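Multiple structures are listed underneath, in structure tokens.
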Structure 1
Amino acid sequence: MRTTTMGCVRALALVLVSLSRPSVAQDRPVLDESFWERMDGSTATIPLSQAFARALLGVDASGAKELVKHTKTFSAYKRLLDREVDLVLSSLPPPEILAEARARGFELVQVPVTVDALVFIVRKSFPVTNLASEQVRKIYSGEIVNWKPVGGPNVPITAYQRNPDSGSQSLLVNLVMRGVPVMEAPVEHVEMGMGGMIDRIAEFKPNFGAIGYTIYSYELLMYPNKDIKLLAIDSVYPDADTLSSGRYPFQGPLVALFRSDEKPDGRVRAFVAWMKSDEAVSVMRDAGFLPAR
């Protein structure tokens with residue numbers, strides 16, 4: 001599913017449902033392993049789900065890893081719509097997913113949980129450290145095809161993309177392009193997995209002039225690679241400080257997503273309310289995530 005240009009703008013304008021922050025004494029929800037069996041999400045939110053499982057169930061790291069089974073972003077959306085799961089942790093859903101939910105007779109409630117970002121990566125030895133937002137858009141629209149106009153060597157730009165139904169591709173469209181159409185990439189320049197994208201950029205040859213992108217928390221927590229580097233955007237380097245302050249430009253919330261017909265006193269809403277508690281915020285920070293502002 002490819003998000004339309006105007007749909008992207010509307011997606012960013014969606015009203016997020018924010019819960020008021022409860023006190024430190026917020027009750028823990030009473031959950032068991034079956035709750036995690038009814039949860040799905042993006043690849044980048046796996047460590048977050050695992051951290052919540054460790055905190056609330058008392059399982060160890062291996063137990064949490066066995067319990068958390070995320071099927072990736074768009075698969076998770078579909079399973080939520082089909083009532084195969086009750087809760088999804090992901091980036092903002094695109095307009096077509098929200099429209100499909102309404103066609104099925106319910107809304108999708110979106111509660112911001114953490115802050116994440118789309119970061120752009122090049123080979124560590126590549127002599128470019130910063131791009132302007134507009135330069136990124138021109139690279140991914142196909143207008144800029146050589147590194148020299150953006151301060152690099154006189155070599156072609158090989159701009160890798162993710163598959164159209166990936167969460168990070170949706171973030172490229174929604175957070176970065178801002179209505180500018182993404183160029184159609186050759187098949188050999190499309191990576192099906194986030195790990196594959198990082199591995200491809202890390203290769204010295206034949207991709208000396210390659211650029212790609214990934215989710216900040218994924219590169220930090222799940223797939224670090226010493227042979228790549230993150231680019232600053234508009235002279236702002238992506239890190240915990242610039243994400244927390246909102247200075248890094250290509251960032252957005254990771255949300256808890258659930259159907260509006262969930263019971264008011266059910267375990268899904270209880271869990272989402274607990275995620276705003278001081279205890280949950282501490283769990284997020286310890287796991288390397290930045291709580292939503």
Structure 2
Amino acid sequence: MVDLAALGGIVTKAVSPEPREGAPAPRVAEFGGGMINAVGLANPGVAAVRADHLPWLARALPSVRKLANIVGFAVEEFAAVIEQLEQSLATDAAGALDGFELNVSCPNVKAGGIEFGADPDALRQVVNRARAATRRPLFVKLSPTLPDIVRTAQIAVDSGADGLTLVNTIPGLVIDVERRRPALGFGTGGVSGTALLPVGVLATAKVRRLVKAPIIGIGGVSSAEDALQYLIAGATLVGVGTAMLRDPRAPERIVSGLAHWCDRHGVSRLADVVGTLEGLG
């Protein structure tokens with residue numbers, strides 16, 4: 001349904017050390033401002049990804065840039081997953097991945113459940129260990145609910161990250177008023193879609209002003225204008241997630257819309273608009 005070769009690349013869903021069944025159904029619900037989900041990081045685990053998914057990525061998508069999203073629930077688990085994936089990338093799955101994205105919004109179960117991104121020491125350890133496990137580009141995905149996302153972003157970069165992904169979902173609750181129960185099986189979930197757009201754009205603008213690293217802007221992008229907001233705020237790349245569930249061809253439509261916008265405004269390269277925001281107090 002999607003011509004991936006027409007896009008810049010893809011980011012996989014989460015890969016964890018062990019298989020995860022995830023949250024109970026229903027896992028996704030719509031509301032007026034977008035979507036809320038509690039998937040629970042369901043995935044087959046790194047062994048199955050190595051055996052089944054990496055060979056397919058290498059064979060089916062040779063010309064598409066591919067990042068693997070990595071999750072863990074202890075400091076050492078992120079690097080352990082990367083090390084195992086790197087073993088396959090060096091042998092039977094060469095070309096399957098171009099880099100990694102660390103989801104540091106996961107709870108550190110050994111530290112009382114605090115998010116890795118909210119604990120500077122844990123974040124340093126996660127990124128340092130991951131950096132030692134690979135020479136490929138390493139992005140760190142941050143939550144917009146962090147007390148100081150700029151400081152956290154700088155810690156990630158200083159610890160070895162090549163870039164940042166801004167932003168992850170924000171916590172929310174949607175209630176089924178007929179049943180007077182949460183719409184999701186898990187109860188609460190992560191809010192994405194249109195409502196997240198201004199949150200992600202603000203985080204991107206704030207981080208770009210003080211942190212010198214490439215940014216993947218994601219959250220609420222469903223049109224060329226949305227993507228341009230992230231680019232003007234300082235993102236180098238823009239990701240599309242929730243919009244693809246409603247319209248699988250949304251990314252291709254956005255790419256086409258960006259080309260039309262550039263033609264109308266006499267812009268020869270999209271890179272020329274990155275970080276050109278003015279007037280932010």
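Please treat every number below as a calculation from the coordinates, not as lab data. It should be emphasised that the depicted structure is a prediction, and the values quoted were computed from it without experimental measurement. Cβ atoms are built from the backbone, for glycine too; each structure is taken alone.
Where is percent of Cα pairs over 16 Å apart, for residues 195-250 alone largest, in which of 1, 2? Provide the component values of the computation, followed by the final result.
Numbers: 1: 45; 2: 34.
Largest value of percent of Cα pairs over 16 Å apart, for residues 195-250 alone: 1.
With mean count of other Cβ atoms within 10 Å over residues 99-106 computed per structure, which member of 1, 2 shows the largest figure? Please report the intermediate quantities before stating the final value.
Working: 1: 12.8; 2: 23.8.
Largest calculated value belongs to 2.
If distance in nm of label points 7 Å out along Cα→Cβ at positions 43 and 163 computes to 1.8, which of 1, 2 did it come from? All intermediate terms of the calculation are to be shown ahead of the outcome.
Working: 1: 1.0; 2: 1.8.
Attributed to the structure labelled 2.
Which of 1, 2 yields 0.45 for FRET efficiency 1/(1 + (r/R0)^6) of positions 35 and 147 (r between Cβ atoms, R0 = 25 Å, to 0.05), as computed?
Working: 1: 0.00; 2: 0.45.
Only one of 1, 2 returns 0.45 for FRET efficiency 1/(1 + (r/R0)^6) of positions 35 and 147 (r between Cβ atoms, R0 = 25 Å, to 0.05), namely 2.
Taking relative contact order in percent (Cα under 8 Å, 6 or more apart) as the criterion, which structure among 1, 2 has the greatest value?
Numbers: 1: 30; 2: 16.
The maximum falls on structure 1.
Given a value of 0.90 for FRET efficiency 1/(1 + (r/R0)^6) of positions 211 and 243 (r between Cβ atoms, R0 = 30 Å, to 0.05), point me to the structure among 1, 2 it was derived from.
Details: 1: 0.90; 2: 0.65.
Only one of 1, 2 returns 0.90 for FRET efficiency 1/(1 + (r/R0)^6) of positions 211 and 243 (r between Cβ atoms, R0 = 30 Å, to 0.05), namely 1.
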